[in-house]
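Each structure below appears as structure tokens.
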Structure 1
Amino acid sequence: MNVEDIVKLAQISSALEVSGYPKPGNVHRTRDYDDMVFEDFVISGIVIGDAIREACTDVDVENPKLGKCIVDAVKETDRWIHNNTNLGIVMMTTPIAVSAAISESFDELRQNIVKLMKNTSVDDACDLYDAIAIASAGGMGEVDEYDVTSDSAKDELRKNNQTMYDVLKISAPYDMLGREMTSDMPVVFELGYPTYHELKNKSLNEACVMTFLTILSEVPDTLISREEDADTALKVSMMTRDLLKLKDESDFNQKLAEFDDYLFDNGYNPGTTADLTAASIFVSNLKDHF
């Protein structure tokens, strides 16, 4: 696929994700947080373009340098927005975008993501750790031997020849992004993207919100798990599942807004679900342009 199209679709997908409202528990166009606001995410979605463009140009499949794209995008974001607004989105978007650049058809996209991730290097792992440090994103890579908060973490990665795929595989049991990126992205391709693709011709906003709710109802959010606990994450997913049962009721929008208020008031932020939603939108948009 044309690189410029991939770049624009990545930016558009990021903007559409944050624009969806009311996406319960997230920043959206009618909900700001004290430390980050809607406009921060819009800006973040725009400024990742150069990093995506570079990553998708003249791709070396054997050494795709996905980590470099991630850290470059996070550095550029940090120039404009001093918050971790898009680390997760960038992590998910990067292998999808580079896969699109080397795929002849949409049907190749998923298998090429697997190939690219397995060809990541130790340098990619170190770049990912730098990106996490810049974004000040807690709860990722926190295992004893490769704790992202440790000054010696990158030395240990190099000593033990740990690639980005390896460290994400370690985090997979407790981080949904790690799980998706070291598999063939089943949540995105089998749950999120089909939901969005079916609904988007009716309403882009409704498609975004329903994709978010569908993912959250089936997959407990691992950001909530890390910030709170697994029981809370499961409770939020069960509440989302109950809410979706009312989607055809006349007061569904009111119930949705109430759920948004509940999550916001309790500090339950399904941020990982937002990242998966952005990736699902991106995949849907790529399918239209292959």
Structure 2
Amino acid sequence: MPSPTIAFVGVGRMGSNMARRLHSRGFDLRAVYDAAPGGAAALAAELGCRHATSLAEVTAAADVIFTVVSDDAAQLSLFGDSGDSLLIGANGRTFINCATLSPATHVEVERRARTVGAASLEACMASSIPQALNGTLYLMCAGPKEVFDAVRDLLLPLSDDGKLLRHVGSTGQAAQLKALVNMVMNINTAGLAEGLGLASALGLDLRMVMEVLSQTGANSRVLATDGDDMVNREHSCFFSAAHAAKDSGIALRLAEETGLTLPLADATKAQFDRMVAKGLGDLDKSGIAELTFPGRG
């Protein structure tokens, strides 16, 4: 059976590198589309595929369409009931939706897809830009198992040949799990920034401090990915402070729906909201150290 043709909607830093990865593995990439047409045109020229100028053109071009957009409003706008929409001519198509969104948005997208005879799958990513290009994304998928099985071969080269690929449940549950992942990651990031900021204020050797942290119960994945960047003030963006604030907000809304109070998540979101308010929202999440180190900010 031939491999399905594919297209991408949303080819920013993540989507473009996912498209490059699948193209490099020999998959038939037919079209790319982005609300910012310049980047999509350049990527289309690089990969030798069509630069689609409408959503309907994307659906007409491919069997499977990946969407990688920024937020709930952007995702829902792709699947509009009127005007230009991925739903036009979508019977038999499959949409793989990779953005970090509210669970309800994934449920609504699946509902809209079903009404036109299309299928939908969540494929939430717990990784960043280098992993998208190298094919080592941690993918948490949710939706009908038969849909997951049908597109699994497309997801394998994105997830270290499936080592980092999981089907976690029904539609909306991957988004719930991704919200938890990012909530805990953001709390760890904020805590590390405060710890290193206090160490700096005390005049401690920060290299020694990070070594001790790495060898004790204070160790975390964030220490490995963000510690040096916090010390060196290197905040080139892999996961922005603005996205950290958005994702912490998703988790807090889920907590509110279940009647839970999450004071650490609430305080962390407030810190990332401060970054956005100060015009630092485009910095990497490591930039939260700019709020905690003495003499910065």
Structure 3
Amino acid sequence: MKNGSMIPVFDLLSYKPGADFIIKTVECVQMPAYMLMPHRHSGYAINLLLEGEIEYFADFKIYTVTAPALMFLSPDQVYQNVRGAMYKKVHISFNKDFLVNEVQGVISCWEYMFSREMIPLKDKVILEELLTYIRLMEQEYSNNRPQKNLVLRNLLNAFIICAVRLISCKCKTNIAQMDSSQNKIVRQFKSLTDEHYHQRTRVAEYADMLYVTPGHLNDLIKSVTGKTAKQIIDEKRVVEAKRLLFWGQHSVKQIAGHLNFEDDSYFNRFFKKHTGETPALFQKNIREKYN
């Protein structure tokens, strides 16, 4: 578990020092105790549920998943298992840097896929295709052959493309069709906002780090996402505030300070502008809904 967070962060790769990818089959008769507490993962996680049923929270929604199904978890999401007994799943974890930049550019929708939380696998043909890639990844992972990570990256790439076929992903712009310099800026902005949105809240700060003007950055991000750079930064702060209000045991003042607001009154105005509710009212309503 990593420290320094208001919600515990589990590094699923830590049991194997130096690893940036793991794949394993898990057969469980009882949910481990640490999975029953609210936590985050440090990287991306994909679970292919093969047998049984699992009930869990992902951020502010509760899901009941029956095999066969895919489950996704992105870094920073808050996750908590509610129950799960007698299940079998294949678990894949990888860090943010494992998929090389070229692969991330080819799959313009893959992060949208991770935002789906779960996908039922009703198509037996696609399920078998996913299992084929699973078996190949397990085989490659268990051996120590030259270019092992390169092979695993390409197999994971193929697995994700196969999973993307299950959803309707309508991206406004395919990142792969952009020139390499634009492609790089979009990926770097995404990475920088993921890392710094707590402290850096102005577009100009990110533009400086990327050596472009704020106007150029806004235009480029909007052409890809349909949103301005500022909207993306603000949305990240709102989602994090919601997570801390629902899962944490912190005051509004503490959360405001954590997200770099000047004071809690400014945080209240910001939150209400984006959600229509004050932080206190959101916390009351969301906790009543699930408790």
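Out of 1, 2, 3, choose the structure whose coordinates give distance in nm of label points 7 Å out along Cα→Cβ at positions 219 and 251 equal to 4.7 when calculated. The read-out comes from structure 3.
When FRET efficiency 1/(1 + (r/R0)^6) of positions 35 and 203 (r between Cβ atoms, R0 = 35 Å, to 0.05) is calculated for each of 1, 2, 3, the greatest value falls to 1. State the single structure among 1, 2, 3 that was used to calculate semi-axes √(5λ) of the Cα gyration tensor in Å, giving 36, 20, 18. Corresponding structure: 2.
Rule-based calculations on the coordinates, nothing more; no lab input. Only a predicted model underlies this, so the values are computations on that prediction, with no experimental measurement involved. Cβ atoms are built from the backbone, for glycine too; each structure is taken alone.
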